[in-house]
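Structures follow.
Please treat every number below as a calculation from the coordinates, not as lab data. The model shown is predicted, which means the values in this text are computed figures rather than measured ones. Cβ atoms are built from the backbone, for glycine too; each structure is taken alone.
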Structure I
Amino acid sequence: MKTTYTYQIYSSANQLPESWDKLAIATIFLSKEYLVILEKSAPENMSCHFIGIFEKEILVGIAVSQFVDLNQLESFGDRDKCIKSWIRNSVFKNFCSHILLIGNNTLTGQNAFIISENANTTEVLKTLKKAVLSLKEIFKNQGKKVHMCGLKDFCEEELSHFKIPEFDPYLRFSTQPNMIFNVRDNWKKEDDYIAALSKKYRDQYKRARKKATDLVKKQLSLEEIKNQEEVIYDLYYHVAKSAPFNTFFLPKNHFAVFKEQLQENFLFYGYFENEKLIGFNTLIKNGTDLDTYFLGYDDSIQREKMLYLNMLYDMIGYAIKEQFKSIIFARTALEIKSSVGAKPLKMYGLMSHNNKLINRRLDFFFRYLEPETIWKERHPFQD
């Protein structure tokens, strides 16, 4: 007998069933405490819903959805001032400005959904597709027509679950990989990591550390984050707007809300020169993984002090000391992350446009507007 699944859409984390966190145990990014952060401090142009999938009355699947309105952005980013960027931005504004996503646009990795191991994955995904159609109706009733639907980020094995008729119209695509740093079992301190590097990359480590000897690194409390909120946002925004393409910008209170909600699972490190905050990075404890989050810095000092590279080394040192299994370095800055030992994991997504003509040519548009990133993988270890 075929099992029947149903779904429920929630607009607030307070509405979620009691059993939600029993499924979310695999990742903090689908837990109630994290979803509250999305409610309280999501980007202005983003609205979130949460989806529960049930077998009779038993919760067997959970998912997060995000509706992104690109019309609310003044700019997608300032780095690339070329004709292709102008065309890309115009296309997004006019034909793809309303995007409905299953997944989390502020993160890299499979943070879209969790399915119980006792459930039928195919039937759960079919039910999730029905929930997507319902969400489209919800936004239509609000006067917001969804132009494009997407799901992100999946490894190749996870992508295979979508080989069902319901997702045939969706384009399978791949952009930048997720850079993952695996902590070796025999590393007990940062010196063990340094010893494993080849001479070239050990010299890089020493050079970076020497450049930053006069900087003071400090973990900031909630009160300190609030007191430095304006400076923190300026440093974050300087980095964010320099990216080639952005679909959101964080609100000013984002990091304070994060610290307030996750407490010791959210780490905020400030870098000071002469008692002035000139950079920061953030980390999230996620089980045996350490997820890197947003950062910011003064670019002139970053170059002089090799600040970004020093931040990466500090993250590695912390992960080794606290015995995390891996660091999720996410996308962007692929070569420098590779130079400290991170390895690329290819990630895939799915997307579909509501205009059938555009959808048939989606592959062409995607390859033109988001060409493959050309980069050289580094091999910093002796073995």
Structure II
Amino acid sequence: MNRVLILVNITGLIIGISYGLHGPILPVFAKNIIGATYSELGLIGLTNFIPYMFIPLFVGILLDKINNGYLLTVGAAINSASIYLLSIAQSVPEIMGFRIMTGVAHAFFWPPCEAIISNESSEENRVKHISWFTMFFVIGFMVGPLLGSVLLEGLDVTYRILFQVAAFILAAAIISSLLASRKKIKKHHERFSFSSIKEMKRFPEVIILLIFCTSSFGIILTIYPAFLNDNGMSATDILLLYFVFGISRVASLALTGKFARRTSQTLIAGTIAVSAGLAISVVADSIITFGIALVLMGFGFSIFFPLTLEIILSKTRKGISGKIIGAYETIFGMGWAIGPTIGGPITQSFGNETPYVVFCIIGIGVALFAITVRKKLEPQRISN
């Protein structure tokens, strides 16, 4: 692993710590301190992810024109500012505004990291390097809740101070991303367009799996912490549960190289695991059963990212890989937006457990679909 890849992994680790520190607590803060309803929690999640539906397309073009490390630096700076502003939020609209900033920052984080890793990797080790990066991020996401537990319980800090700590930690990623800005990028004179979305239409099977995975993940990130809180879990319990969630994700990513040998079977197993986790959440009544649910979902969510990205990149010419990465992340944004948009109002209207029942049923259908098209869920090596 070369210097650039190490620095990108460090950046992912830092950002993961910040996300793990503030992410699981934000819905609890919004509900208990600001007074947000479940529908409003869904809107907060939607505003966070809407920018990610469009901006990655623009960033995808920039990946082939501008040093990817500089783009990553922009994302880290915007992200740090947006999290700090959460500490002074007094209303749901203010939180929504600051989460829009976070959504913009996401678009300048994931695509540049993926592009750097792709450019620095051979076809043989690309899945491994993508998995390592994701694992560093998830390790950070796992450490963040532990740090949050210490701050909330040991030092008795408020949620607002917690957000400020998360912002300052994330600011350190500005330095590591600047250091990763080693190589000059060949400039391609391409205009911004939605043509890369048409390229993604070559992978309908992957898109269906991604939409299910990311929409379910969107609910787990935006509504699930409040659901846990309503089921008797304290803020510290929630952080510990997301620590367990992180352990599951790290363990899964560590084995991704082996899973990649049987990509389609692993994706099917991941879909079933997410569905099972959602089902268990409906009947869970203790921190142990919620932990089991999150372990299953952690496995499913984690293996989707490196394996589906590898399927797409392995069937794409390197000359357009930047645009394809942007389009791929746009699909992520669509799924992340769908989850809280549907989940919030369903919870508000039909009860806390309803969205998990609905998405569990959808997951079973997606798993059955994946079984029928499993041959198309395998990567393919092509000549550039």
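Numbers for the structure displayed
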{"item": "For 22.9 (mean count of other Cβ atoms within 10 Å over residues 245-252, calculated) the corresponding structure among I, II", "result": "II"}
{"item": "Which entry (I, II) yields the derived value 64, 48, 45 for Cα extents along the principal axes in Å", "result": "I"}
{"item": "Structure from which -25000 was derived, helix-only ellipticity at 222 nm (-39500 (n - 2.57) for each DSSP H run of 4 or more, over all residues; to 500), options I, II", "result": "II"}
{"item": "Comparison of I, II by mean count of other Cβ atoms within 10 Å over residues 109-116 - largest value held by", "result": "II"}
{"item": "Origin of the derived value -1.03, -1.15 (log10 I(q)/I(0) by the Debye sum over Cα atoms at q = 0.23, 0.25 Å⁻¹, for residues 221-300 alone; candidates I, II)", "result": "II"}
{"item": "Parent structure of the calculated result 24.2, given that mean count of other Cβ atoms within 10 Å over residues 45-52 is the read-out and I, II the choices", "result": "II"}
{"item": "For distance in nm of label points 7 Å out along Cα→Cβ at positions 269 and 293 computed as 1.5, the structure of I, II it came from", "result": "I"}
{"item": "For 0.10 (FRET efficiency 1/(1 + (r/R0)^6) of positions 237 and 357 (r between Cβ atoms, R0 = 25 Å, to 0.05), calculated) the corresponding structure among I, II", "result": "I"}
{"item": "Top of I, II by FRET efficiency 1/(1 + (r/R0)^6) of positions 125 and 261 (r between Cβ atoms, R0 = 35 Å, to 0.05), largest first", "result": "II"}
{"item": "Parent structure of the calculated result 22, given that relative contact order in percent (Cα under 8 Å, 6 or more apart) is the read-out and I, II the choices", "result": "I"}
